[in-house]
Structure P
Amino acid sequence: MSDKTMTPEGVVARLRSGMTIGIGGWGARRKPMALVRALLRSEITDLTVISYGGPDVGLLAAAGRIRRLVAAFVTLDSVPLEPHYRAARERAAFELTELDEAMFMWGLHAAANRLPFLPVRAGPGSDVMRVNPGLRTVTSPYEDGETFAAAPALRMDAALVHLNRADRLGNGSYLGPDPYFDDLFCEAADTAYVSCERLVGTAELTEHAPPQCLLVGRHTVTGVVETPNGAHFTSCAPDHGRDDAFLRMYATTPWEQFAERFLSGDEHAYQAAVRAWHKEREQQR
């Protein structure tokens, strides 16, 4: 068993323009933001992004890195529609495949199980079939004869996910309220990279949490990156909550201005800029 620890830059060095990249988490919850920021520091572009979208999609959309997006939504949670994503969509910056949340989930399951599709009741009778004319239906071969939507497999070249804890071998656990399908993202991808709040010994992964929190197995993981506060400004409970003050600033700041202050350096520079911004905010009160 090998040590799979990497740096964010090491992960990005294995990615290429034109890839299909899956990004775990959900909205503004437990997103692998440090890896997304590292991706933004590269020249990689023309991506197909698969995500239960949040600021990961907003950042990549604003930077012009997305060719096609597959998503059920793109939200900041407290801000219903991610504003930089919305601006990119309004100028038709990329192609969008918008799926029902259940269709998206079954697409992950299909890819994880190396199936071309899975039947799902969500879809027929709704506009999701109209806005995605490429979707197909399938009829049950059994006596019921029911017609289902055929949720296509969401295969990926690489997946990026963020967890609370991981070991050097690629095992990872979550300590918060929800797995957010991160295990499926890893299983549905040819390669998977896990960032974590803290690297620990293998025994510690279940020492203070029930075994079912051991979400990701090393057999699905290509690399592991320790990124303290690496989900910022999304939440990573119980390690840290969502940074709502910073989120509101991000949502109301022009992209060029935000990128100049917070995205012009490496991850250490980003975290320092966030601390400086909070200190300025406190001094202004």
Structure Q
Amino acid sequence: MTSITKRLEGKVALITGAASGIGECTAKLFAEHGAKVVIADIQDQLGQAVCEAIGTSNSIYVHCDVTNEEDIKNAVDTAVTTYGKLDIMFNNAGVVDPIKARIIDNEKTNFERVLNVNVTGVFLCMKHAARVMVPQRSGTIISSSSLSSHLGGIASHAYCCSKHAIAGLTKNLAVELGQFGIRVNCLSAYGIATPLTKKITGLEKEAFESAMNLTANLKGVTLKTDDAAYAALFLVSDEAKYISGQNLLIDGGLSYANTSFNFFKYGEEL
């Protein structure tokens, strides 16, 4: 890749949950496009492996539990100390809880854990990103939400609630930080095969993707971690310089479809 095509040349990015899944894929893509990347995660061995894959001259690993404000503060400060600034904050770390169809079977401890990581963790990451971005009058913050921020009935109550909250935080912070030239967005993907989805569904990659393709609106293509990573790249690049407060749906139009009507169903001859 030539310097002309590198969209993040000279940028510094911090990504939480970057040791695996969408975070790992995005970290590698950002680095390919010229960014210095801070890998923040609780999976130390995997996180170090991502750094080695990217190259230690372009990345650094920091242990970071997003429920611990000191860990987040340290990760942000490490980015600034190591690379001199922070241009991009990607709040990607998240957890899921056991899926239980009936609310009466859901446990308070599981609900609180999901909100603690997915909502409070994102809030704290936004807070400390703003702490260093406001004085420099620049930066962009993105967060991983989910299609369940837009639709009901596709995830647990806790997860759905947490992702709606991220979309709300994104809008509020975009309004606050716009006066400093800082953009804030989130991205919401349909089901992607990651270690997290495997853990909650028990399905291997191929089986999970097949299940998602069955209910997908857009046929003939399978949603991958690369697709979320490229969406993130667009949102943090200068190509999206006037986009803020948005929840970018990566769902192939699924959220706009009600297939029960079969209104546009073609005949079998086609």
Structure R
Amino acid sequence: MTAEDVVGRLESGMTLGIGGWGSQRKPMALVRALLRSDLTDLTVVSYGGPDVGLLAAAGKIRKLVAAFVTLDSVPLEPHFRAARQRGAFEMVELDEAMFMWGLTAAAQRLPFMPVRAGIGSDVMRVNPTLRTVTSPYADGEELVAAPALRLDAALVHLNRADVHGNGQYLGPDPYFDDLFCEAADEAYVSCEQLVDSAEFEKAGGPQTLLVKRAFVSGVVETPNGAHFTSCVPDHGRDEAFQRSYAQAARDPEGWRAFSSRFLSGDEDAYQAAVAAFHEEASADV
């Protein structure tokens, strides 16, 4: 599929899970395709990074479910900060483990998972709809009932994939991309490179096959498609570009200029503009 094919299958009002973690291995080419669409009123479920920031800046989020929204080397995503401060969308802020178990419950088609995370913290105060359950066994322990995070669709980015929908990660961390896919009615995998299935074993072996074809609805080959987030070992995070993004996000005029240069065209135009950005930076040194 193409990124546009994927977005063409989505609808306004959907609950959309976005894989990756902070500013690491985000399906940014698919997010940029979302920006070019007229989709809106989305519930976004994410260990958030610039995916959330860009969608917030475009006014496409109605509700956000997240444990954090960060650029990693920039602690707080600036578009998210601005949107949160002006109350642009409803926010459900969960503990990281509670978020993981919510995806796990959804993947298992359970209504909730009992967890200790959240007990004694303000997570319960800021989320008054959360409930607790009591263990039916002799311990009688009180636990948080982490609600299932069921998704209409999930978007994830991996290093390699085959045409059947199997996805392979080659970096240091799987994050929770498999759970996002399993928790969703439809899941779409973008990848740095489409390969023959036999290549998986050569590259990393069966233990690196994170996403299984049974849970995938479509695959998109998008070289450098995680930019400007990292997709190790194919590429690291583009720190220079990320700094430019973060600086532009703090100033309306700067953001208009940034958007015009990098986000006004298709994915090929974006990648060409990024290449020109680095050529200019090299010439200035």
Looking at structures P, Q, R, which one was FRET efficiency 1/(1 + (r/R0)^6) of positions 80 and 104 (r between Cβ atoms, R0 = 30 Å, to 0.05) calculated from, given that it came out as 0.75? R
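If you work out mean count of other Cβ atoms within 10 Å over residues 88-95 for P, Q, R, which one comes out largest? It would help to have the intermediate numbers written out before the result.
Numbers: P: 14.0; Q: 27.1; R: 18.5.
Answer by largest value of mean count of other Cβ atoms within 10 Å over residues 88-95: Q.
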Calculated from one of P, Q, R, distance in nm of label points 7 Å out along Cα→Cβ at positions 168 and 184 reads 1.4, and the structure in question is Q
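Rule-based calculations on the coordinates, nothing more; no lab input. Fair warning: this is a prediction, and the values are worked out from it, not measured in the lab. Cβ atoms are built from the backbone, for glycine too; each structure is taken alone.
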